[in-house]
Structure I
Amino acid sequence: MKKFTITHDASTIGFQEHIVFTPLKPIDNQLHRIRLSIEKDADGNPEEFKRVIDYNSSLRVDFGWSFESSYHFDTIMNECVEEVIPKFNVATGLMTTDMTCCWLGFIPHNSYDREVYKDLSRYGLILYNNELIDFQTEIITFIVNHPIFRQHAILRDDRYRFEYFKDLRKNRSALAEAYRYYMDAIHEVGLLPAISRDIMEEQIGCHFLREPDLFFELVSFSKLKGEIYE
């Protein structure tokens, strides 16, 4: 069975937890998962542990923007499934999104999925639960660190783009590289041969106030290359 699917209709799956994700903050703190501890929970109720696992299996992570096409998202997830899933022993479940490609859903466990941990000991349930959380965290980590995701984020996530350039304002060479990275993303994600100078200045111009000569040099070169139009 395919681990990740893109449905052509609006998703009708209900999720226990919905989050709007940002790559600017630690991933595990944003997922609102419930971990169990062998030290603290060893004497707990196994049925309660199973309810925690059911809750943790169900998660919808919204990126706050959409991928340019389903091809981009599918490319990331095919690589993600190949690299991440073999690291885990638990039955990790399935993942989905719809054609908006602005979110990833970890599909809630059904009765068949629950058979995997139905007869586990308390210790086994705790390990299962925590490994399930580690799996979800590593999936999101892989997505966030993928070059395709980063290129989309630099164009479509205003806050991420602002913080990305802000951190480089005092480093002239790094700022020039960030400008080039932004322009490459325009071509490779948006498939646009050129962008309006007004849009470019609105999105990244404020970060060059310390280096106006560098900005003029970069823009002039981009205009010569046909990457920017007035």
Structure II
Amino acid sequence: MCYDLNTSVNSSIIGMISSFILYNHNFNQNKLYRKVFKVLALFFAFVTLMQIYDVIFWKSLNQNSGKTNINFIFTKIAMITNHLQPIVLAYLINTIIPLNNLSKFTIYVYSILISIYSIMSFNKISYTIVTEESSPSLYWEWNNMDRGYIVYGVFLLTLCVLSLQLVYPINMFLLIINLFTFFLSRYKYKQSNIGRFWCNFAAYVPFVLLIFEITYYS
């Protein structure tokens, strides 16, 4: 939901490149730690798909004010992708570290809530365009449906619980990133430096993790 096409394009490119670098470069000899960074690289590459969808939405604005079939279809795909993020992270973590009982319980609860929320929202959402409320950013309609604040509260909680499942100190570092990102997201529709910073932050997270890896393990 960045504030212009160029920002979305840059964020999508940076996000994919930084994820690729994080996946292929490791600076420690511990096999588990290397696997954890690869998991995070794959996860943030998946998160970056949202920026790619934004590029599609921005492009569609030049046609019929964005209300095109492509926009309509990808709005629904984007919602599903967004909602799958904690589930994808849980799956990736489970490939290297068996999920503990708390993680399993949290992801089960989240999966049930997000399935109900997604089904109820699927036919209600239509196009992803710039609205009076979101201007100059794109408006992700699915984030603001009835009871959305409860669902996305569980979304954040699930990401935090899963983050703590990882090895120390990566788990604490990722937890801070999740909470910081949530704080920034509160300003995503405001014409402020914080809101604009949020637009770019996710794309740089793999680079931040790479710097952390180099600094901590070198």
Check: One of I, II was used to calculate log10 I(q)/I(0) by the Debye sum over Cα atoms at q = 0.14, 0.18, 0.25 Å⁻¹, for residues 55-158 alone, giving -0.62, -0.88, -1.28; which?
Finding: II
Checklist line | Rg/Rh (Cα atoms, Kirkwood Rh) - structure with the largest value, from I, II | finding: I
Notebook entry, point to check: From which structure (I, II) was relative contact order in percent (Cα under 8 Å, 6 or more apart) calculated, if the value obtained is 22?
Noted result: I
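Given a value of 1.9 for distance in nm of label points 7 Å out along Cα→Cβ at positions 79 and 167, point me to the structure among I, II it was derived from. Don't skip to the end; give the middle numbers.
On the way: I: 1.9; II: 4.0.
Clearly, the read-out refers to I.
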Notebook entry, point to check: So distance in nm of label points 7 Å out along Cα→Cβ at positions 7 and 207, computed for just one structure, reads 3.7; which one of I, II is that?
Noted result: I
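With helix-only ellipticity at 222 nm (-39500 (n - 2.57) for each DSSP H run of 4 or more, over all residues; to 500) derived from the coordinates and found to be -25000, which of I, II does the value describe?
Only structure II yields this read-out.
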Checklist line | Structures I, II, by distance in nm of label points 7 Å out along Cα→Cβ at positions 23 and 39: label with the highest value | finding: I
Next item on the list: Have a look at I, II and say which one yields 4.7 for distance in nm of label points 7 Å out along Cα→Cβ at positions 63 and 175, as calculated.
Entry: II
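Looking at Kirkwood radius over Cα pairs in Å, for residues 47-110 alone, point out which structure of I, II has the largest value. Let's see the in-between values first.
Numbers: I: 13.1; II: 13.6.
Biggest value here belongs to II.
Computed from the coordinates by the stated procedures, all read-outs in this text should not be read as laboratory data. Keep in mind it's a predicted model, so treat the numbers as computed, not measured. Cβ atoms are built from the backbone, for glycine too; each structure is taken alone.
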